[in-house]
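Q: Right after this note come the structures.
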Structure 1
Amino acid sequence: MDQPNALPATADIVIIGAGIQGCASAYYMAKTGMKVVLVDKSRIAGQQSSRAWGFVRVQMRDPDEIPLMEAGKKLWRGLEAELESDLEWNEGGALYASGTPAIMAYREKWFATARPFGLDTRLLSAAEVRNMLPNLASQVSGGLYTQSDGHAEPRKAAAAFALRARDLGAVILEGCGALAIERSGGAVSGVATEWGEVKASNVLLCAGASSWRLLKQLGIMLPQSYVRGSVARTNILPHVTDAAFVGDGIAFRKRQDGSFNIASSMHGDVDVTLDHLRLAPWYWSAYRDSAKGLTLHVGAPLLKDLCQRMPWREEARLPSIHAREPMIEPQQERLRDAARLLERAFPHIGRVGIAEQWAGNIDTLPDGIPVLDAPAAVPGLLVATGFCGHGFALGPIVGKTMNDLVQGTQTDFNLRPFRLARFAEGDVKQPLSIW
């Protein structure tokens with residue numbers, strides 16, 4: 001673990017949050033010769049960046065994200081060579097099988113919306129799905145397939161970016177939480193951390209579900225919440241497909257060792273806290289539309305939240321840090337259901353055992369797309385947060401885009417839909433999905 005005396009007094013940029021967004025940004029910025037300091041209250045990829053499904057897909061994304069993700073996939077294809085790391089990259093496509101006509105109609109609607117982007121996505125008939133998945137036993141009405149999509153291993157990606165960023169001179173400090181973003185004359189002037197202050201004229205905030213806490217200190221309201229997502233790793237199983245798969249209530253991808261990552265494709269959990277209640281007006285319609293897929297848990301989580309607000313607790317004394325390394329329990333019954341659904345959908349694989357299980361807090365925003373911005377109201381501030389379960393795949397292109405913003409280089413994308421001010425302006429669209 002790093003020591004407090006490792007904290008530099010100055011930097012060109014301080015990055016808050018060592019998930020894949022922060023580590024990728026550190027790498028691309030260090031490549032340009034910037035003096036980069038990255039701090040995290042916990043450790044590299046300590047939360048959702050290492051707990052994602054691992055899908056790298058343009059399929060079924062919000063249209064505003066499609067150009068970003070298409071550029072991001074080009075980076076992913078060369079990333080193992082560039083970072084000199086095995087990321088378990090598998091360009092096996094994304095295959096979504098639709099069990100009912102209603103689900104198929106939903107995917108056909110997205111396909112029509114995405115058509116102008118010239119993707120290689122194809123609508124599949126039921127017969128074409130069965131041709132691709134000859135062992136599929138479930139009912140199927142059709143499907144969606146994007147050959148150029150793929151998947152990779154979340155536990156390796158952020159760490160690989162961090163390693164190469166360090167090789168290029170970036171200082172990455174674990175266990176060093178950011179207490180406040182400091183300003184002088186309205187502009188960013190540095191970051192106060194648990195280990196002291198770093199003077200810098202640029203700060204990138206990419207602290208996942210805790211980003212809103214530091215923005216609040218700047219007088220900026222971000223209606224950021226979170227949904228708990230549970231994932232499991234199975235025993236080694238017979239081959240099904242190299243594609244990232246969604247269908248019949250399950251999602252899975254084959255790992256390099258032959259085991260699968262599995263999850264429910266339909267369900268997430270909301271552990272209701274006072275902050276969830278505070279943000280209810282922002283999320284009411286999204287929660288209503290996702291009612292069949294989200295389970296609200298009221299009771300123990302709310303009680304725990306109340307306890308954490310007691311003045312003697314670290315979470316209350318250091319509100320910007322809050323829970324340093326929260327232990328997030330997976331929804332075990334949901335994962336057992338996913339294992340049973342996998343057995344039922346592909347009987348040839350035999351018994352699906354659960355070798356490991358985990359959960360993460362997926363940071364969400366009411367319109368289902370992130371904030372990617374350098375807001376003019378706070379010169380020197382950059383924000384990359386609120387990825388709504390899409391952040392792992394976007395990590396490399398977000399890092400490159402944040403570097404473009406801090407360098408003052410023209411970005412390749414229209415970032416207006418991702419601006420931070422859209423919430424204050426009331427310009428918030430209905431989400432395709434909030435997680």
Structure 2
Amino acid sequence: MVEKIDRPGGAAAVRRDQWWLVIAAALAVFMASVDMSIVNVALPAIEGDLQVDPSLAEWVVLAYLLPLAGLALPSGRWLDGVGRRPALLFSLTGFAAASAAAGLAPGLSWLIGARLVQGAFGALLFSLVPALATAAVGPRARGRAMAVITTLGPLGLISGPGLGGVLVDAMGWSWIFFVNVPVSLLVMAVGLGTLPRGAALRVPDRRWFAEAGLLSAAVAALLLALSLTADGGPAWILLALPAAPLLALWLRMPDGGAVRGLLQAPGQVGPHVALATSATAIGTVFFMAPFFLQRQLGESVSAAGATLLLFPLGMAVMGPVGGLLGDWWNPRGTAIAGAGVFTLGLALLLPLDGSWDPADVGWRLFVAGCGNGLFNAPNMAMAMTRAPRRLLATIGSSTGLARTLGFALGPALATLVWSASSYGLAGMRAALAVATVLSAMAVLALVRTPPLPATA
């Protein structure tokens with residue numbers, strides 16, 4: 001698409017939408033999203049090769065999530081002050097180097113350290129990608145650009161275990177990390193060819209590191225509590241208590257105040273709340289569904305995995321539709337419709353009858369996936385369109401944090417509800433009821449969000 005841009009004095013410039021940059025950015029977020037979940041299926045092989053206990057191997061997953069969530073907002077604030085091209089090259093170089101180091105790890109300590117570094121650069125990518133996509137196209141194409149980003153990101157997270165299983169079986173667990181290197185090089189090549197040179201990178205000041213440390217400690221306490229609660233019971237949730245004073249202290253600092261002010265801007269809270277509650281609902285469903293398929297219906301692991309893939313299939317089908325409708329009709333109305341269909345799909349799962357077969361679960365997941373695909377792009381476009389251009393990376397990081405925390409909270413929440421019925425079928429239904437309520441909260445948050453101005 002070609003768009004005219006008015007300039008002071010009556011001059012006009014012609015800009016072309018840079019769709020190759022959008023596709024490359026989506027590929028980067030797909031890669032970083034896959035690494036959130038791909039390791040889960042490789043843990044047994046890692047345990048055997050490195051001779052470690054399962055409880056220690058779990059840190060290979062947690063080591064990636066901690067900096068990914070803890071550095072999300074600080075990285076966005078830093079990226080708003082540097083050039084897009086050097087930031088993309090720096091992020092991808094670090095991510096690729098950390099991935100290669102993880103694949104070459106001779107022991108668990110090396111692997112956990114590499115995953116920590118990988119997660120830190122992943123946080124930069126998650127913050128940078130929405131800003132790249134927003135700047136690459138004009139307002140009239142923004143919904144479609146966000147559809148590419150918001151479809152491939154969740155698809156990467158959900159398809160990670162399936163892709164990891166193929167790679168581990170065919171080539172060994174190291175290759176779940178090695179494959180990131182050529183993907184990073186490909187995205188770098190596109191960035192070099194499409195992005196202007198921009199402002200040089202600068203080292204963050206000491207205040208930035210102090211604020212990043214506070215926020216990272218708060219997120220670490222929360223994620224540790226959620227992770228241990230899912231395995232050890234509700235008492236572990238008390239570990240999350242230190243997160244509140246740490247977060248309160250961070251909000252009193254300059255960068256925390258700036259983010260707080262941005263989220264208080266008209267139209268920002270609704271998309272963030274909708275994203276967080278829908279991500280938590282997805283995390284809850286994807287934790288419970290495999291247990292229902294395997295324990296209650298007696299299906300194999302492969303059959304359960306194939307059934308779960310119907311959710312991302314629905315997302316892939318309706319994601320582009322959501323972007324088109326958001327651009328041509330109304331992003332708010334499209335997002336509300338998508339959240340409503342998502343809620344309907346989850347509500348259809350509530351009976352969870354033991355006489356069902358995988359097809360009965362699959363078509364309901366497909367409906368929910370279609371709704372989530374319809375919702376994602378226009379919801380993200382609403383948040384990015386309302387953001388000041390100088391704070392695009394900050395909004396990209398805040399939305400990424402909302403999604404990451406939602407996916408982390410879902411399994412712990414499902415476990416708490418499920419355990420209340422001694423891990424029976426009634427507890428599964430109760431967990432899905434909670435997911436349905438969370439999805440309905442997303443609808444309500446969007447309904448209460450004012451529509452975008454006609455000129456946006």
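Q: Computing helix-only ellipticity at 222 nm (-39500 (n - 2.57) for each DSSP H run of 4 or more, over all residues; to 500) gives -9000 for which of 1, 2?
A: Comparing all candidates, it corresponds to 1.
Q: Work out the source of 1.08 here, i.e. which of 1, 2 gives that when Rg/Rh (Cα atoms, Kirkwood Rh), for residues 114-281 alone is computed.
A: Structure of origin is 1.
Readers should treat all values here as calculations from the given coordinates under stated rules, not as data from a laboratory. Because the structure is a prediction, the values reported are computed rather than measured.
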